[in-house]
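The following blocks contain the structures, represented as structure tokens.
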Structure 1
Amino acid sequence: MDSSPIYFLPQDTLHQIFSNLPLREIIRCRSVCKFFNQTLTSPSFIHLISTQPPSLRLLSLRPPHHHHHSRHVSSDATLHAFDPDQNQWLRFPLTFLPFHSPQPVASSLGLVYLWADSPDSTKTLVACNPLTRQFRVLPQLGSAWSRHGSVLVGPPNRVLVLSELAALYFSGSTNNWVNFSSNLPSKPRSPILVSDSCVLALCDVGSPWRSQWKLFSCTLSSLQSSQSWSRLEKHEWGDVFDILKRPRLVRGIGNRVLMIGGLRSSFSLNASCSTILILRLDLDTMEWDEAGRMPTQMFRCFQESSKFKVFGGGNRVCFSAKRVGRLVLWDYSEIVGKGEWRWIDGVPGSGDGLCRGFAFDPRLTALP
């Protein structure tokens, strides 16, 4: 290898050659040898590719809940992510983090945010770039926030930890958490950050005997108000929230939101579901439309499970359920105007098959 002609090429030439590769190939080349790794992690190469748009959009898994109680640094601490374009699983080692039990929960602009146990056994959020192995520790939080709070992240270095009673907000410019009270009627379900400033969440405003889901919103700038959350509703929407069983939200493309749940066969209390329905809300026009519904043959596998999980973002959504053993991917094409449904096999790890996750766009240039 020492006599290979590639060693004699000027550095600028090497950088130009490698900069034309897709990001997934750059990641692979870094593991070929020490010379490639030094070349592809050098500041000059990182600067060269910083102007290129992100080319890799992945769907990453969160670790199972039973890993939360581990008190040791895991030797196989890894972020598992699926590449829908190449139909393959990728591994991003997290062993460079000097923390116990890293638990990835969210991502934004190439950074992964995860809960970690600090040396004094308290929980803290960490922002890291698995590609460059750089990380930043955010101010510590209590363990209750990691158990009950939902983590929302957006640029630039904005983090929101949301619960029913309060919201913690962190900004890279202030470098500390600000606590705001919340006026939500119940625990927020699948809250999402839209357009980097608007937060949406579903809340149950029904009775103990029958759920009634409604959509609530607030802006990051209005969090200081005691009445920051408002209900989003229009008379024209009709029974859009009643036709779905256990709905949840996923951020769509641009100013659009996906609401996903089981399609009720009737409005009776214990009505069965005929399939899983994806509705799409355009926040500019405030109109709903149907984006897709799971094929009947696929839904039969989910019908036997008491619950299912949904994660993803943009035009790609993953579905998991207990004892199914694999994932379902909904991949919507704006050009074709419809979504493709397909199975994802080879899910890493073992367990009951109930996977959780988030969308991850790796970037070599992302700085914690």
Structure 2
Amino acid sequence: MRMVFRWFGTGNDTVTLPQIRQIPGVEGIVWALHHLPAGEEWPQEEIEKIKNQADAFGFHLDVVESVNIHDDIKLGLPSRDLYIDRYIRTIRKLAAVGVKTICYNFMPIFDWVRTDLHKRMEDGSTAMFLDKQALEGIQPEELIRRINENPAFSMPGWEPERLAHISQMFEAYRGMTADRLRDNLRYFLERVIPVAEECDIRMAIHPDDPPWPLFGLPRIVNSRDSIRRILKLVDSPYNGLTLCTGSLSANRGEDIVGMIHEFADRIPFVHIRNIKVYDNGDFIETSHRMRDGTVDICGVVKALHDIQFKGYARPDHGRQIWDEHCRPGYGLYDRAMGIMYLWGIWDSLEQTRGSGSQ
């Protein structure tokens, strides 16, 4: 397991590279050119700038999260070929600096969704929370306002410039079905995966978050069965999965450990996150400690250890603790503690395996 840490870039993140360097076992940063809108070709000079910053602290740039997909591709419009061509050129540029995995999603209009970014917990920390019933009654415009109410911290997937045209976007997606959306994903993959194979970059689709339809928009990456279908759209090891324990666990009953074993050769990247799911479907981000949430974190790490996972893993959304002023979910302290918890499980498994072989 190769530990990495998501970083939003100089001037766009309260966490610094010198701080990340002090977290034991972190070898690379998970990055992107977050200021570029979906559909833009990434400039080589900007990619090189991030590489130089990472090199200065001994980090690799193996994982990009995300090269976002333009809505015209998801909609299957004639203009999609223009945007796919740009995506392909970006893949080739990323290969030139050593990138090995691209995380992306295929969620219509909205990326991840929460109803409260600062839900107060009993211990005084705050965490991102989803009230399922409130979400069913909220208007999209109000949700956008809540997510972007703090302009100091842009949230990935919630770019104000793009969502300023929300009414037109909903009109464009009117009548979109899961089957059509999946067909549009197939078209994208059939164009992109041969290039990914050539460049030795694994594409890793991220599950829907939350894993159910929103505002009448379909979701197609939300269960074990749906993931099977997507991996078969283009049957190549370069058509892979970002296994996100939190996203998939919001659907209670999903067997995350079983998914790790079944899709072992198709998982280049893992987001390890704990959530507490309530009986009514609400959920809140928690610490990575297993007993604090619903996710079988120990089972997840053991499954990765069992398959001798050599891909990349990062701690996903943390709480805001110790009065840290940071982007919700992406502070330093709780994610650093999460890494040490994960390493503790991993090291104990290594120790047990070593004792058993003597």
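Read the figures in this text as sums done on the coordinates, not as results from a lab. Remember, predicted model here, so these are calculated numbers, not experimental data. Cβ atoms are built from the backbone, for glycine too; each structure is taken alone.
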(message) On FRET efficiency 1/(1 + (r/R0)^6) of positions 105 and 337 (r between Cβ atoms, R0 = 25 Å, to 0.05), which of the structures labelled 1, 2 is highest?
(response) 2
(message) Looking just at relative contact order in percent (Cα under 8 Å, 6 or more apart), which of the labels 1, 2 belongs to the structure with the highest value?
(response) 2
(request) Using the calculated result -3000 for helix-only ellipticity at 222 nm (-39500 (n - 2.57) for each DSSP H run of 4 or more, over all residues; to 500), pick out the matching structure from 1, 2. (result) 1
(message) Out of 1, 2, which has the highest value for percent of Cα pairs over 36 Å apart?
(response) 1
(message) Quick check on the output: 0.95 is FRET efficiency 1/(1 + (r/R0)^6) of positions 17 and 97 (r between Cβ atoms, R0 = 30 Å, to 0.05), derived from one of 1, 2. Which one produced it?
(response) 2
(request) Work out the source of 16.2 here, i.e. which of 1, 2 gives that when mean count of other Cβ atoms within 10 Å over residues 129-136 is computed. (result) 2
